[in-house]
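Colleague: The structures considered in this document are given below.
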Structure I
Amino acid sequence: MKEAILLYHKKGRFSTSSGKMIIIEMDIWLVSEPKRHLYPDGLKFGWIACNRDNPEERVLIDYNLKKGFHYHLDQELIVKLEWVSLEKALDLFYRKVHEKFGDIF
């Protein structure tokens, strides 16, 4: 039995209003039983936006069993969050990407 089923994967390059080219990669997995209850809404996910020319300049939002739901900006310490919904998590990701890199074209 597979541990998880890939529901969504997207990777692309985007120009931004700050003049940087960023790479965004997003995965969402549906976790199989018996581990599904360990993940928010049974979903395992990781989303990253990074500067193509300086990958350490980044926004990362994910969920893992050790750290829970959290985000990182650049190399700063993680910021733990309370899970509400996938929609709210996506809103947060896009808001942080906009704050970090500006408008995406």
Structure II
Amino acid sequence: MQERGAVRITPRAAITVVIEDQGYGQAYGVVANISEAGACVWTNGRFTVGDSLVVRLSFVREPQPFQTPGQVVWGDPVTERDAATRYGLKFGPVAAPDHERLRSLISASA
């Protein structure tokens, strides 16, 4: 079993997400759990493992969404066309100040 690179938390309040997939439009969802390295999200989007994404996370009482590149690392099988699907997203590299902001936002959500 692969060991995680960061501790995941289940947020107390909803963290919403907008996911953009290389020209395929936007998908919307909520975060099930999150760490500095990535997140598990429930979304109406349909993605394939390996897809490169742009991820915008909206935290409670935070006026500016946090944007990061991302990649799909796993996904549950799609059972129904209109049902939400769970995906594992790995966040891309971000500059040190942005990483600190993400760490602070996650910590405040715990």
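Every number here is computed from the coordinates shown, using simple stated rules; none is lab data. Small disclaimer: the values here were computed from a predicted structure and weren't measured. Cβ atoms are built from the backbone, for glycine too; each structure is taken alone.
Colleague: Comparing relative contact order in percent (Cα under 8 Å, 6 or more apart) across I, II, which is largest? The partial results should precede the final answer.
Modeller: Values: I: 23; II: 26.
Comparing I, II by relative contact order in percent (Cα under 8 Å, 6 or more apart), the maximum is at II.
Colleague: Here distance in nm of label points 7 Å out along Cα→Cβ at positions 32 and 64 has been calculated and equals 3.1, so which of I, II was it run on? Walk me through the numbers on the way to the answer.
Modeller: Working: I: 2.2; II: 3.1.
Going through each structure in turn, the value belongs to II.
Colleague: If you don't mind, there's one more thing I want to ask. Who wins on distance in nm of label points 7 Å out along Cα→Cβ at positions 16 and 48 among I, II, i.e. which is largest? List each step's numbers first, then the result.
Modeller: On the way: I: 1.5; II: 3.0.
For this comparison of distance in nm of label points 7 Å out along Cα→Cβ at positions 16 and 48, the top structure is II.
Colleague: When log10 I(q)/I(0) by the Debye sum over Cα atoms at q = 0.21, 0.25, 0.32, 0.34 Å⁻¹, for residues 56-95 alone is computed for each of I, II, which one produces -0.82, -0.90, -1.01, -1.06?
Modeller: On the way: I: -0.63, -0.87, -1.20, -1.25; II: -0.82, -0.90, -1.01, -1.06.
Going through each structure in turn, the value belongs to II.
Colleague: Computing P(r) over Cα pairs in 10 Å bins from 0, in percent gives 14, 51, 30, 4, 0 for which of I, II? Could the numbers behind the result be given before it?
Modeller: Numbers: I: 15, 45, 30, 9, 1; II: 14, 51, 30, 4, 0.
Corresponding structure: II.
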